[in-house]
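Peer 1: There are structures below to look over.
Rule-based calculations on the coordinates, nothing more; no lab input. On a predicted model such as this, the values are computed, not experimentally measured, just so you know. Cβ atoms are built from the backbone, for glycine too; each structure is taken alone.
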Structure P
Amino acid sequence: MPLTLRDLAPAAIMLVVAAIVTTVGADILQEIRNDQTANDYDYNVTTKGLEAMAELGDWLPTIALIVAAVIVIGVIVVYFGRLS
């Protein structure tokens, strides 16, 4: 299956959707946490959820770079494979 630059579009859409879901999820967790008593079990669980969302958000640029690199390397390999 030859790779083309058009294969980058679904990956880009996936990353945008992941960023939106992370943002909306963090907003929802923040609202839930604000309604809880400090140092209560529910408060601590939502705090851990917010930390997890922040960690996922920190990794999104790295994931985007890897996806783009894989597609570009795939296009290059397919191109040079056709030359021989």
Structure Q
Amino acid sequence: LYFALCEALTNAVKHAAAGSIELSVRPAAGEVVAEVRDDGVGGAAPAPRGGLAGLTDRVRALRGHVTVDSPPGEGTTLKITVPVPDPW
């Protein structure tokens, strides 16, 4: 999870032209949910062999999933959800 979050933050710094970037990590029922949000240019899309593709592969290896919401001109929210054994 650490490396996936590092990649998400690196992508935001390199590509978003953002004024701010927020990171949140919280426990949920049987999982950890992490979000990286920026107020940048948006329009992020996974490309083969790109940073988002590598990030998604890392998260899938943990049996998790990634969602990206990135409307052009409205910033990007990347959400990573990874299962964790109980009790947290």
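Peer 1: Taking distance in nm of label points 7 Å out along Cα→Cβ at positions 12 and 76 as the criterion, which structure among P, Q has the greatest value?
Peer 2: Values: P: 2.0; Q: 1.1.
Answer by largest value of distance in nm of label points 7 Å out along Cα→Cβ at positions 12 and 76: P.
Peer 1: Ranked on distance in nm of label points 7 Å out along Cα→Cβ at positions 20 and 36, which label among P, Q comes first with the largest value?
Peer 2: Going through P, Q one by one, distance in nm of label points 7 Å out along Cα→Cβ at positions 20 and 36 is largest in P.
Peer 1: If you don't mind, there's one more thing I want to ask. On Cα Rg over 2.2 N^0.38 Å, which of the structures labelled P, Q is highest?
Peer 2: P
Peer 1: Separate question: Work out the source of -9000 here, i.e. which of P, Q gives that when helix-only ellipticity at 222 nm (-39500 (n - 2.57) for each DSSP H run of 4 or more, over all residues; to 500) is computed.
Peer 2: Derived from the structure labelled Q.
Peer 1: Quick check: 33 is what I get for relative contact order in percent (Cα under 8 Å, 6 or more apart), calculated from one of P, Q. Which structure matches?
Peer 2: Numbers: P: 46; Q: 33.
Derived from Q, not from the others.
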